[in-house]
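Pasting the structures in now, so scroll down.
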Structure P
């Protein structure tokens, strides 16, 4: 008599560590990974780009030598890099780490990328370059707030999901013009793995001080020169709107390089923009990733326990 066919085993649970910009994700995960021999899969929209080292706070050579990092320096600054490409590369990296008997941990603050891993990719139709160009033109003529208002009038939840990301807004409007539906209405693919999100933050005053201090340190390290190099590679004014120039602070750093902003002025503007972005990160973490916000000490304990399993 033949018994029931056993079902496939559940995929392993992969820990995810996320926090707002400048909260100290990299230092926390590096220490935890060193203890157990884990490998880091980066979930950051801009450390994927070769040459964007200072302004993205990319892990340095010493850190990358002490713990293997994946999905850093995998794209040229002329390329667009989207969530579908991220998920494909990240899942491949996770499978490779697991196949070698090692422990993967995903680390990053790009919520849309983390959502793609955890919940699958939106099943939206491929991009139409002609319609996309029309939307890019509207973005330049009317501004981001106007396009977001159009989305919010039809679907407030979809507008909130955009996180004021111009590239995401353009994509949503493009899809809506072609289909009458926004990307969130198309459903999602099946995730390849299960994930345990671990999120933390710091008190607002502490977080802002860390942001400002990091920005000043970046300028001391040569951020303005890096932004000038980037402008020589990719026209910051597009069109289409260059993906790399959506990275926080690079336009202000370029203004420093060109002498139209002083470092203190640029640092103040970047700190304000970073603080606003951090608020959106925290909201997305709670509402879209479903992760409670811990202290850094609590996150360290939770991550250590997840990696030790």
Structure Q
């Protein structure tokens, strides 16, 4: 992967400066800039530099902060934890074209991250869109993943089949169609200081999951120049391209973590996803929703540790 490198925020070419309070005090780590696949990504990194590389990929409409409550337990377990703002989000570079957000390109960004940290492989955990990128990596770049954890997004073949055959799933995924309209999704979401976006997070999660500080941070990220349009462009790109995986089979050891009360995705999709994995397991968290990494972050962190093992045989003591 060309032009993979790591610099400090002062040396990098991020669209906007990193705020002093970007990383909350209880969260260990620091901001870095990683040049990968032609874009500059803001990442938060924590844990021992020689630890096993673990990349956490956020979803929509979040940014690196979606994983913030899992970073400390994972770093303390011995991982080198790297949590990027994926392209188009928050402080990372925001290419202007819909075609800049094709799934192959998003996956290549992560391969470049692994290269930038001078590793052959990494464990990948992804939530929502981050899981979609992770599935694509596991299928198309299996040699670069040691393990994969998918949180509340199914295998791409399973999801495509559900969209074709299930009116219930089509209804749950209505927003994917709405996001194809130009400009309107951005205007509606941002109206009233992001009233609709905030309400959606609040009403689709367990009561009290998101607090005022969370929403302050999300509003700041969404308000960044070009950010929300770039975020919606992920959906525009996937619908326009309708990419098919090279094979449905996943050989990378895979754990699917599923909040059972997900209002966006049918529960059965989790088990069907595991069926495509040569070495797959399912952990269902009954009291959680789509936003399980917020609702039960320590259980998710424990599941990641159990599945990926920061100290496999032959690793440092």
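Quick check: 15.4 is what I get for mean count of other Cβ atoms within 10 Å over residues 130-137, calculated from one of P, Q. Which structure matches? Working through the options, I get structure P. Which one of P, Q has relative contact order in percent (Cα under 8 Å, 6 or more apart), as calculated from the coordinates, equal to 19? Derived from Q, not from the others. Comparing distance in nm of label points 7 Å out along Cα→Cβ at positions 186 and 202 across P, Q, which is largest? Structure P gives the largest value of distance in nm of label points 7 Å out along Cα→Cβ at positions 186 and 202 among P, Q. When helix-only ellipticity at 222 nm (-39500 (n - 2.57) for each DSSP H run of 4 or more, over all residues; to 500) is computed across structures P, Q, the figure -16500 traces back to P. In this comparison of P, Q, the computed figure -0.89, -1.04, -1.05, -1.10 for log10 I(q)/I(0) by the Debye sum over Cα atoms at q = 0.14, 0.18, 0.19, 0.22 Å⁻¹, for residues 114-233 alone is attributed to P. When FRET efficiency 1/(1 + (r/R0)^6) of positions 18 and 250 (r between Cβ atoms, R0 = 35 Å, to 0.05) is worked out for each of P, Q, structure P gives the greatest result. Calculated for structures P, Q, mean count of other Cβ atoms within 10 Å over residues 146-153 is largest in Q.
When semi-axes √(5λ) of the Cα gyration tensor in Å is computed across structures P, Q, the figure 25, 24, 20 traces back to Q. Have a look at P, Q and say which one yields 19, 11, 7 for semi-axes √(5λ) of the Cα gyration tensor in Å, for residues 34-73 alone, as calculated. It traces back to P.
Each reported figure results from applying straightforward, stated rules to the coordinates on display, with no laboratory input. It should be emphasised that the depicted structure is a prediction, and the values quoted were computed from it without experimental measurement. Cβ atoms are built from the backbone, for glycine too; each structure is taken alone.
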